[in-house]
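These are the structures, in structure tokens.
What follows is calculated from the coordinates using simple rules that are stated; it is not laboratory data. Not measured: the values here are computed from a predicted model. Cβ atoms are built from the backbone, for glycine too; each structure is taken alone.
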Structure 1
Amino acid sequence: MAKIILTHSVANLGEPGDIVEVKGGYARNYLLPRKLATRWTKGAEKQIATMRRATKARELASVEDALAVADKLRQTAVQVPVRAGAGGRLFGTVTTADIAAAVKTATGLDLDKRKIDLPERIKTTGDYTVQARLHDSVAAQVNIVVVAV
């Protein structure tokens, strides 16, 4: 078992600043090379505090602000322009980064691409609904329209 400190959010494991124990191979072969975690050391307490302060600064200030943002996102249909071939089939897929960029241009809101959940891979043009986690207790449904360029 390896004791590590997460530097990024990892699904089913934890958030930045969390101290977790994982199997040695998972840490050595996946988390550490991708810079998702660092090894635990005695001097890591200061690093953990810094990461938690940075995370809090990025989060929305309060639940009320998150609810207001969620309401704005529900009312807006965000267009995601992508290259598509015949029949509306895309050259590739729509990613969470594409959705975050489209939300920024449509509403001016900065969404973290890691907080957007795609229930399925988007490979054709059309209307889709994705979920964005704005706060620990607030999630917003974002209506996106994938259009061919």
Structure 2
Amino acid sequence: MTDVSFYHLQRRSLEETLPKLLERVMAASQRALVLAESEDRVEALSNRLWVYEPGSFLAHGTGRDRYPDQQPIYLTSTEENPNGAGILVLVDERLPAFLASFDRCLDLFDGNDPQSVQNARDRWRACKAAGHAVTYWQQDEDGRWQKKA
């Protein structure tokens, strides 16, 4: 069973939110796998992690880098886990077949897009039906996360 947390993005974009969540993963001495829809998306997110704040970066790798097993954060578009991550981060509305192999999953979706919200509801139902523990997080007015369910 995987703990699946749905993050309803309303106040900040995925590109603003992802680095902050990954910082928390790193602070907890965990490894993360970020699963994107395409290699173009992987490259864009990778670039964002290098420059999201002046003077900051998150150590990470992609399929273009060597030593994937040494990367604390690995970005990919395929169902693989070369860095042995315990946390899966979904950024493009996918529900991968290998979800159950992770301890935790963070599912980030655009709360300002009705279709994205509906797709998240469908993934929620699928995760519950598969026996995963699910929680729902929403941003407050200040952009902080509030657990709702």
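Can you spot which of 1, 2 the value 2.9 was calculated from, given it is distance in nm of label points 7 Å out along Cα→Cβ at positions 42 and 114? Walk me through the numbers on the way to the answer.
Values: 1: 2.9; 2: 3.5.
Among 1, 2, the structure yielding 2.9 for distance in nm of label points 7 Å out along Cα→Cβ at positions 42 and 114 is 1.
Where does the value 21 come from, among 1, 2, when relative contact order in percent (Cα under 8 Å, 6 or more apart) is the thing being computed? If you can, show how the numbers build up before the last one.
On the way: 1: 21; 2: 35.
This figure was derived from 1.
From which structure (1, 2) was Cα extents along the principal axes in Å calculated, if the value obtained is 38, 33, 29? If you can, show how the numbers build up before the last one.
Details: 1: 56, 37, 20; 2: 38, 33, 29.
Of the structures listed, the value fits 2.
Name the one structure among 1, 2 that Kirkwood radius over Cα pairs in Å, for residues 10-73 alone of 12.3 was derived from.
Matching structure: 2.
Can you spot which of 1, 2 the value 73 was calculated from, given it is percent of Cα pairs over 13 Å apart, for residues 50-97 alone? Walk me through the numbers before you get to the answer.
Values: 1: 73; 2: 60.
Source structure: 1.
Any idea which of 1, 2 comes out highest on mean count of other Cβ atoms within 10 Å over residues 2-9?
Once mean count of other Cβ atoms within 10 Å over residues 2-9 is worked out for each structure, 2 has the highest.
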